[in-house]
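Listed below are the structures to be examined.
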Structure P
Amino acid sequence: MTAPNSAERRACWGARDELWKCLDDNGDQLSSCQKLQEEFESRCPAQWVKYFAKRRDYLKFKEKMQTEGFKPAEGPQTS
């Protein structure tokens with residue numbers, strides 16, 4: 001596999017951004033954004049698709065921690 005040229009990278013990033021916006025607008029319901037998901041997968045190398053999926057998960061988790069804070073799991077009560 002050769003590295004994507006600048007036009008291919010821009011197309012991939014644009015497809016990613018459109019997909020992420022759709023997911024944000026639709027409460028992360030992939031079924032509502034299926035066409036954009038297919039476009040994203042067709043424009044980006046498979047490794048990038050996997051990376052961006054993990055990146056989105058991380059960014060969502062980070063945002064949740066910043067807005068809600070850390071809440072430790074409730075374990076068994078010992079007295």
Structure Q
Amino acid sequence: MGLPTFTDIISLSNTEISEAIIETENQLFNLRFKKATRQSFKSHEIKNAKRRLAQLKTLLTLRLQDLEQKDENFITN
């Protein structure tokens with residue numbers, strides 16, 4: 001599996017993105033725990049999890065900002 005792409009997560013709803021953020025944070029925690037306890041793991045998975053987490057948070061932030069802008073425009077009109 002290669003690096004996660006942004007186009008894979010665009011089709012998700014906001015609730016699915018929130019669930020994926022929680023899941024990815026747990027995955028990242030487990031990977032860091034494995035690293036700290038010197039268990040075997042694939043080190044590139046940390047990079048992939050960090051990247052996916054950043055992509056998910058970015059998309060959620062963009063969507064929420066877009067919703068706030070729509071609300072402000074609706075209120076002013």
Structure R
Amino acid sequence: MSHKPLQPLAKTLIKAVIALEMVGVFGVYALFFKMKDSQDFRGTMNRRFPSILEVYYQSNEWAGIYGIRERDREAWASKQD
């Protein structure tokens with residue numbers, strides 16, 4: 001059996017995988033900046049996907065940006081009162 005008929009299929013699959021990875025990277029990038037800009041959105045993420053919000057907090061702390069978690073907790077506690 002010849003390998004030539006499989007080459008177009010392989011190229012198509014590789015292009016699809018690369019496109020899917022790019023969509024994922026841009027999606028994560030957009031999610032990060034949405035969380036960076038909106039405390040209300042971080043509150044929504046806290047209720048729905050707390051593990052993703054934890055990754056956001058940790059990535060900021062690793063970058064040397066501290067206090068976001070504490071400010072969010074204070075703001076959310078004052079809204080509940």
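Rule-based calculations on the coordinates, nothing more; no lab input. Here the structure is a predicted model, which is why all the values come from computation and not from measurement. Cβ atoms are built from the backbone, for glycine too; each structure is taken alone.
Some values worked out for this structure:
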quantity	calculated
Structure with the greatest value (metric distance in nm of label points 7 Å out along Cα→Cβ at positions 9 and 65, set P, Q, R)	R
Value -26000, calculated as helix-only ellipticity at 222 nm (-39500 (n - 2.57) for each DSSP H run of 4 or more, over all residues; to 500), assigned to which of P, Q, R	Q
Highest-scoring label, criterion being mean projected area of the Cα convex hull in nm², among P, Q, R	P
